[in-house]
Structure P
Amino acid sequence: MKIDLNADIGEGFGFYKMGDDEALMEIISSANIACGFHAGDPVIMDRTIRLAAQRKIDIGAHVGFPDMLGFGRRVIQADPAELSKYVVYQLGALSGLARAAGCKMTHMSFHGALGNMAAADDALADPLVKAISEFDPELIISVSTNTAIERAANRHGMRCATAFLADRAYDDQGALVSRKLKGAVIEDKAEVLQRVIQLLSEGCITSITGNKLEMKVKQILVHGDTSGAVALARSIRDAIHNAGGSVVPVAQLVG
């Protein structure tokens with residue numbers, strides 16, 4: 001069993017630091033790097049890219065709404081064509097810095113409210129994924145299960161890597177539960193780890209209503225901005241190894 005251990009990083013701004021990216025990059029195999037809209041700035045992006053490259057970690061763009069104050073978690077109503085340009089702008093920024101550092105961007109994922117909206121709306125997901133395919137048809141799109149983004153990727157011939165968000169609750173259809181609802185974010189680290197162990201040993205997870213759902217994933221995601229993220233990532237990596245698996249970058253898992 002091979003699986004990618006993935007984290008959202010590069011989420012500071014200027015002198016403000018969010019999470020312990022350096023420590024996380026000793027553990028993870030792929031990184032989703034904020035592109036300056038919901039978090040990050042050119043200097044942080046460049047530094048994060050270069051650290052990831054040194055550690056042979058796959059480099060991905062984490063694109064969201066232009067919403068620094070709300071960390072990209074507030075809904076912005078805009079025309080899908082306009083949002084598509086936001087996505088391409090962020091992809092271009094990270095890709096350009098990666099090229100300057102002598103490495104390549106391998107994947108992308110949607111952040112926060114933009115990701116939630118696109119996951120639930122085929123009419124929004126389709127133009128966003130089309131824009132990604134026009135920018136770079138070789139990019140891998142990191143997706144949650146049962147989403148409009150995954151369906152749009154299939155229509156546009158884009159490769160996907162399904163991710164399990166270890167600290168987020170899922171409904172009975174395999175979709176993420178809204179952060180507005182109680183229990184959507186799992187804060188008990190022991191419970192999060194147990195969910196990962198269940199996934200690795202049984203190939204399924206337990207939904208928020210207590211039902212078991214089969215889930216085939218290529219990535220396990222850790223949120224770098226949460227308390228205890230480094231210790232949790234290390235525990236998840238240990239659990240993967242204890243289950244007889246290995247942690248590898250996402251580009252090695254998606255053909």
Structure Q
Amino acid sequence: MMGIFNWISSVGAWALSGVRTLGNFSRFLFRLVVNLGPSFTRFQDTLKQLYFVGNYSLVIILVSGLFVGFVLGLQGDYVLSSYGSEQALGVLVALSLLRELGPVVTALLFAGRAGTSLTAEIGLMNAGEQLSALEMMGVDPIRRILGPRFLACVISMPLLAIMFSAVGIIGSWVVAVPLIGLDSGAFWAQMQAGVEVGPDIGNGIIKTFVFGVAVGAIALYEGYTARATPEGVSSATTRTVVVSSLVVLGLDFILTAFMFTHG
């Protein structure tokens with residue numbers, strides 16, 4: 001009997017801890033958004049962070065996009081050839097990348113590359129009491145330090161996702177036309193006819209903005225609340241990847257249900 005009560009107590013404690021963490025994160029995100037003003041007025045700081053989180057993630061994004069395009073070209077041709085619809089490979093690849101794979105894979109790679117870097121950077125600042133020193137001088141670290149980094153994440157995510165999708169489409173063309181032998185004109189014509197700017201490209205860009213907000217906020221929150229020890233910073237960077245990945249996948253399901261469900 002005591003085992004049941006202990007189990008219920010453990011579940012209750014876990015639920016309360018989750019609600020408390022969610023509340024603290026919501027307050028942190030609210031403060032982050034409200035204090036974004038200086039990030040626009042002093043855009044030079046934001047540009048530096050944009051270079052840090054965006055440019056340093058560019059290589060892995062482009063290489064991953066290229067190989068994803070290769071695989072989509074091969075797998076798409078294998079499936080479509082069974083139905084005699086090989087000419088629809090272009091639109092299949094484009095819709096897959098623009099709607100789903102581009103935003104989601106970019107966000108996951110961004111969380112693993114830039115998100116962990118931001119968490120480690122802010123966590124080390126916290127461990128070195130640099131953030132506390134700013135507060136002692138009357139400077140809000142969220143406004144001065146975290147704001148430009150958050151805005152850089154929101155801006156860079158759509159740009160990286162667009163490049164990921166573009167390189168992926170080029171990679172699928174390389175497989176489809178020179179290697180498999182499909183007609184290049186039919187490849188691009190089917191894509192042009194099947195892809196719509198609003199429902200496909202526009203909704204994909206909206207996803208990337210949402211993912212940028214989520215990944216940036218989680219990475220900064222984990223660093224800001226990390227324990228001021230090497231183990232604390234290490235645990236925070238691990239949580240950034242895990243939590244960001246789960247949140248991105250969950251948000252992708254919710255957004256897809258709203259955007260692409262008919263009826």
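Just so you know, all these numbers are worked out from the coordinates, no wet-lab data involved. All values reported here derive from a predicted model rather than from experimental measurement. Cβ atoms are built from the backbone, for glycine too; each structure is taken alone.
Structures P, Q were compared on distance in nm of label points 7 Å out along Cα→Cβ at positions 111 and 215, and the highest value belongs to P. Where does the value -25000 come from, among P, Q, when helix-only ellipticity at 222 nm (-39500 (n - 2.57) for each DSSP H run of 4 or more, over all residues; to 500) is the thing being computed? That value comes from structure Q. One of P, Q was used to compute FRET efficiency 1/(1 + (r/R0)^6) of positions 207 and 231 (r between Cβ atoms, R0 = 35 Å, to 0.05), and the answer was 0.50. Which one was it? Value 0.50 for FRET efficiency 1/(1 + (r/R0)^6) of positions 207 and 231 (r between Cβ atoms, R0 = 35 Å, to 0.05) corresponds to Q out of P, Q. The greatest value of relative contact order in percent (Cα under 8 Å, 6 or more apart) among structures P, Q is that of Q. Upon calculation of distance in nm of label points 7 Å out along Cα→Cβ at positions 167 and 199 from the atomic coordinates, which of the structures P, Q produces 3.0? Here the read-out was taken from Q. A value of 0.20 was derived for FRET efficiency 1/(1 + (r/R0)^6) of positions 191 and 247 (r between Cβ atoms, R0 = 25 Å, to 0.05); which structure in P, Q was it taken from? Answer for the origin of the read-out: Q.
Among candidates P, Q, the computation of FRET efficiency 1/(1 + (r/R0)^6) of positions 7 and 31 (r between Cβ atoms, R0 = 30 Å, to 0.05) that gave 1.00 used structure P.
Largest in Kirkwood radius over Cα pairs in Å among the labelled structures P, Q is structure Q.
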